[in-house]
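Visitor: Got some structures for you, see below.
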Structure P
Amino acid sequence: LVATLRNLLTEIAGNERTQASLRDRIAELKGTIDPDFDAVKLANTIAKLKADRAALKIDPELPQRLAAAIAKQKKFTQQLQAVESEINRRQGIIQTLTVTIETDSAQLHLLATDIVSKLKTLSPYLPDDVHLAKVDELLAFAHSNRSRIRSSNFSDITNQISRLIHRSDGHGEDLNALDVLFADRGFPAEASAMRQQRSVSENGLTIVAFDINEALKLLYDDHAAVEKALAEEKSGNDMAYTTFVQADVAAISAQYQVIETYNQILAEGAGHQHIKLKVELTPINGIAPEAIQEACDAQLQQRPHLEALVKQRLDQLANNTEISNDDEAFFTTAEELLDTREWSDFKVLIRRRQSADDDFEVVDDKFVQSGGSGAEKAQAMVLPLLIVPKMVLQRSNRADAPHLVMFDDFADKLDPETAKSFAKTIVNFGFSFIATMPSGAQNKLLADGVDNIVWDVMGSPQQGDGKFHLNRVQQNFIWKKDD
């Protein structure tokens, strides 16, 4: 018993120490325990969970399902390994392609830089409507012109450049050659470069041997100067055209208006005769009568037919390449086209003695060859000529301008009545005249009321001695108007 008591006391002492340790532990845990901790609720939860655990049943298919899950996991593991292997393989390919892409990108960059540089070199040669500064623009241009590119013979580019600069004809000449153009325009350095070496290689391209940009600048500057000169010339031409039209109006109106004066003079000069003469102008050579009518009307503000006629003839003269290098032919053609005297035909008309008042016929070769009287023919041809000195003397500024005409062989082949009629006509025209007549011809002619002297002119009796001898002139007789 003593031994048992001793053991119990030892156990009690150990339990007390344990209890003291537990109290200390409880004291420590009190600070960490939730103040809202519900032991009953927790006990109920434990009880419920125990009941649920007791209700659980072991699935008899669990081993099979576990085996299937293990097999599926194994398959997934194999697939994962295969995917990882494919990923590693493709990563290797990607790394290889990445290196290739970087290499190709660098090469493309070099090529793009080279292409852009070449495009810059070719820029002066591009057509006006083509602008290529980038590779994409070049690709689009090449795609849209691929058929022309395929058919172009670029291996012959040197000869093509040579022919474009100077294409000699059968005589070795090319008036439109570039080197000739630059030489004529006063640019000998460029012309010499074109002639000595037509093409060179630059930046991997075959181009012309001269500075194309400088040449283009020279041409553009020269073109601007030419355009300015042309504008000034056009302004001058417009003024000249307007002045020329106005001059045509004045000339044509004067021509047609003077016809009335001519006819009045003819009517007064030949009024004592049974025949009648008149003159007229008619448009010829394709001249529209409307243009003449517009020129004769001083009140018009617009003359479309006349202006169109002048413009058409100026264009015809300017576009005639056959006379462009022949000054004499040019001025001859200009006179034919632009001289208003060539636009109308002057006609002399006569009414015969037996014809009706308005029955006039043209005095021409047909009239001369007709069966009319000699007086009609003579007067039809001579009287219109008297208009010329008459009009000249009328324009004289001197009041005492002599109205004097001379006739050689005046009465030759004329009967006395015709000769007398001629003399009266001359008087009616207002002329004094001197007439020479062969011996035995008509002498007594009615003149202008002044003393009229008939002289006989005879050769010297001394002849055949190789010397010059004056003719003998002696007065025959004098007659007056009343004689």
Structure Q
Amino acid sequence: MAFIGILTETMTNVLFPTLMEEFHIGTAVVQWLTTGYLLVVSIVAPLSSYLNHRFTLKASFIVAIALCIAGLLTAALAVNFPMLMVARILQGAGTGIALPLMFNIILEQSPRSRLGLLMGVGNMVCAIAPALGPTVGGVGVAAIGWRWMFAILIPFLVIAGVIGAVTIRQPRPTERVHFSWAQLALLMVGFVAFVFALDRFGASITALTSSEPNASGVLALAVVLLIVSVAALVWFAMASKRSRDPLIHMGVLHSVPFRWHLLAYVMLEGVTIGFGYLIPNLAQLGFGSTTTVAGLLILPGALLGAVLAPVGGALLDHFGPMRPILSTMALAIVGIVLMLLMVRLTASVWMICVSYIAYMIGFSMAYPDTMTAGMGAVRTAMQPDGNAMFSTFQQLAGAVGTTVMSICLGVAQSGRNLETDKAAFEAATQRGGRAGMIVLLVVLICAFLANVRAFAIRRAR
């Protein structure tokens, strides 16, 4: 269920040109199918700690599977963009329950000696599904059409639902805990305002480069939204500290290594989701590739990552977290540097594929180990809250990554038209793609330094 939920995050990215033509919408509107989905997941995921204490694991699972199936069915039957957007919201709510539920089961019921390996398997879902999404979407839309791409996933969810209903067990009794609607509202306002602020900042940059008269107004709106976001999140943190039953116990952030590992994990997710948006769109709009080719570019790296994600966990079990994480992150950095060298007018789009393989090998092993290292820095009683933190900011990072990459391409393409001047539009898209890769490289280096900082503190203690 978690795999299919995350798969549809980036599968939809490849469908954007098709959906834009069918529903007569622009890039700025269609990207909300992914950004809005990730936003819903990031809002629902913080409820995982409450759901983990209040309801049985099986009850949460059944609700999640029902939401995911309803979302896929609505998407398959969608006759307009608003209906498709509702479908994505339903899917996001189901995935927001499923992701932390999967990790809670692993953390609570795994043998300690195998925790790294099993967390690697769990994180393999989070790492590989978004990477496979463009491939599935690109090949599928050419073969069977976008509606069937959603419909064909429903039987797999039905099978997963039956297996889960039969096998999921409850290792502890449930508790009666208070649910704070006010805290949820503050979290929603904070996250939604933040993503909209990023979107408006991008629109203001585009307006400024095009000398549009409303540029200052758009920029002012972005600043106001950012202030609202910060105020709401600060208020949420203060309310959580005062509450007896907060949505997320902020005490989990008292662990300094946990904070740095969380930051690194979030940035790693943002980079990979950003690539899931950037590479397919760069291939189609910058190199003139078909949807099938755009999807296949990501397939080799995704498959290698699927194999190596549990290997990273096994290395952590054997050597500890520091050496496996830092060495594999260094490889991911090299992969992005190589990719930057391949984005030029005379290059083949398949050279990006080779560089992406190097990135995915490093990312797929570093990503699960970073979460495992972070969860190892908190007390067992606080692990559901730590898991909620990871799941929440992981999805928010995905929404931010998609929005920032959309801004990079949109600003570069501003003032150019694909139909009237294809060569200039493709050259501009390539410049935007290169700018996006530079942004992702800087973020990945910051993630590397965050993990270095976490390990330095742990060793000092």
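Visitor: Quick check on the output: 2.7 is distance in nm of label points 7 Å out along Cα→Cβ at positions 7 and 39, derived from one of P, Q. Which one produced it?
Guide: Computed on structure Q.
Visitor: Looking at structures P, Q, which one was Cα extents along the principal axes in Å calculated from, given that it came out as 226, 62, 48? Could the numbers behind the result be given before it?
Guide: Working: P: 226, 62, 48; Q: 65, 45, 44.
Derived from the structure labelled P.
Visitor: For the read-out helix-only ellipticity at 222 nm (-39500 (n - 2.57) for each DSSP H run of 4 or more, over all residues; to 500), a value of -28500 was computed from one structure; give its label from P, Q.
Guide: Q
Visitor: Comparing structures P, Q by distance in nm of label points 7 Å out along Cα→Cβ at positions 79 and 159, which one has the largest value?
Guide: Greatest value across P, Q: structure P.
Visitor: Thinking of P, Q, which structure, once relative contact order in percent (Cα under 8 Å, 6 or more apart) is computed, gives back 7?
Guide: It was calculated from structure P.
Visitor: One of P, Q was used to calculate distance in nm of label points 7 Å out along Cα→Cβ at positions 255 and 287, giving 4.2; which?
Guide: Matching structure: Q.
Visitor: Quick one: FRET efficiency 1/(1 + (r/R0)^6) of positions 63 and 231 (r between Cβ atoms, R0 = 25 Å, to 0.05) came out at 0.00 when computed from one of P, Q, so which one is it?
Guide: P
Visitor: Something else about it: Rank structures P, Q by distance in nm of label points 7 Å out along Cα→Cβ at positions 15 and 319 and report only the one at the top, that is, the highest.
Guide: Largest value of distance in nm of label points 7 Å out along Cα→Cβ at positions 15 and 319: P.
Every number here is computed from the coordinates shown, using simple stated rules; none is lab data. Not measured: the values here are computed from a predicted model. Cβ atoms are built from the backbone, for glycine too; each structure is taken alone.
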